[in-house]
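Only the coordinates and a few stated rules stand behind these numbers; no lab work does. The model shown is predicted, which means the values in this text are computed figures rather than measured ones. Cβ atoms are built from the backbone, for glycine too; each structure is taken alone.
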Structure P
């Protein structure tokens, strides 16, 4: 059995006007539009926290150059820009 609860929320006037216009245009109720938007927002947040590790792109090329210290950001910048300090 589907249970529904009545509640009061505050919505920006412009956002409410857009939601009402969308409801009228689609022949649906304002309640349906708000519920769908809330479900979509919650699902998107849930998906972003459930995703596994991020796959980073890799590129072919030579290995790390001799003498490069990846922990020394200023030296890396100098190397990439071709400047010496």
Structure Q
């Protein structure tokens, strides 16, 4: 799987297009977040049952998921200020 590094502004300019290309090409993306560092996004194979395996086999992940589902939904802050 190839990896492509992009700026956050590139992702913001064409979010859906960038994510679709990531999935269609099987590319991992590394996004440079200003003053934060790097974050990685990668396509998950439709046959990959990673999430279900984590839920079934990892009590810590189940607890995290339950806390997340019980909490309020808030937008992801892209910048402080």
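A few points about this structure:
- Test item: helix-only ellipticity at 222 nm (-39500 (n - 2.57) for each DSSP H run of 4 or more, over all residues; to 500) calculated as -17000, pick one of P, Q: P
- Computed over structures P, Q, FRET efficiency 1/(1 + (r/R0)^6) of positions 29 and 45 (r between Cβ atoms, R0 = 30 Å, to 0.05) reaches its largest value in Q.
- For distance in nm of label points 7 Å out along Cα→Cβ at positions 5 and 21, the highest value in the series P, Q is held by structure P.
- Read-out distance in nm of label points 7 Å out along Cα→Cβ at positions 13 and 69, computed value 4.0, structure in P, Q: Q
- Of the structures P, Q, the one that 138 was derived from, the read-out being volume of the Cα convex hull per residue in Å³: Q
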